[in-house]
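Each in structure tokens, the structures are laid out below.
What follows is calculated from the coordinates using simple rules that are stated; it is not laboratory data. Quick caveat: nothing in here was measured; it's all calculated off a predicted structure. Cβ atoms are built from the backbone, for glycine too; each structure is taken alone.
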Structure I
Amino acid sequence: MNQERVFKVLLGPHVTEKAAMAAERNQYVFKVASDATKPEIKKAVEALFGKKVDRVQTLNVKGKTKRSAQGMGRRNGYRKAYVTLAAGETLEDFTGAE
């Protein structure tokens with residue numbers, strides 16, 4: 001996988017309280033591109049951080065419908081991935097709930 005595709009697959013970390021609790025179980029949450037596949041996400045994390053990935057779980061988050069003075073609107077949805085690292089591997093530079 002080329003370096004350009006790595007940065008297109010992984011859009012950034014998803015920092016929430018739930019993600020911080022998952023980090024304690026060696027799972028890290030990333031926002032990923034909507035066309036990214038599980039093998040691409042696995043290769044991207046291994047290439048970017050140099051760690052061994054055990055498994056990848058993905059889910060699509062639907063955008064919320066919000067009301068404003070102009071009427072009803074809709075926020076954009078996104079895709080996120082829960083990446084479980086192999087036993088003994090951790091991401092020290094990953095910002096949890098800080």
Structure II
Amino acid sequence: MELQFEGDELKSVLNRLRRAQGQISGVIKMIEEGRDCEDVVTQLAAASRALDRAGFAIIATGLQQCLTDAEKGERSGETTEQMKARLEKLFLSLA
């Protein structure tokens with residue numbers, strides 16, 4: 001399935017991913033500098049949340065598109081159960 005993002009959706013996901021990228025770079029620098037463990041873990045948790053939010057936004061967009069495709073009958077050869085199993089696997093990959 002190829003995701004089609006609208007302007008605001010794309011900007012939001014990219015901003016979250018860039019934020020996570022910056023936070024991860026910050027974590028690496030903090031470790032190299034020998035910074036306090038609690039500070040490093042706090043920053044790492046923030047990066048993890050940013051990645052999770054980006055992943056959930058991508059899955060939500062994919063879910064919306066899958067449902068639209070199913071209504072239009074565009075997903076050739078895939079049953080409703082197969083689509084459900086595929087989407088469940090996507091959700092579980094972020095759990």
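Ranked on distance in nm of label points 7 Å out along Cα→Cβ at positions 32 and 64, which label among I, II comes first with the largest value? Write out the running numbers ahead of the final one.
On the way: I: 2.5; II: 3.9.
Largest value of distance in nm of label points 7 Å out along Cα→Cβ at positions 32 and 64: II.
Taking helix-only ellipticity at 222 nm (-39500 (n - 2.57) for each DSSP H run of 4 or more, over all residues; to 500) from the coordinates of each of I, II, which one would give -28500?
Values: I: -8000; II: -28500.
The read-out comes from structure II.
Given a value of 1.05 for Rg/Rh (Cα atoms, Kirkwood Rh), point me to the structure among I, II it was derived from. The partial results should precede the final answer.
Details: I: 1.05; II: 1.15.
The structure behind it is I.
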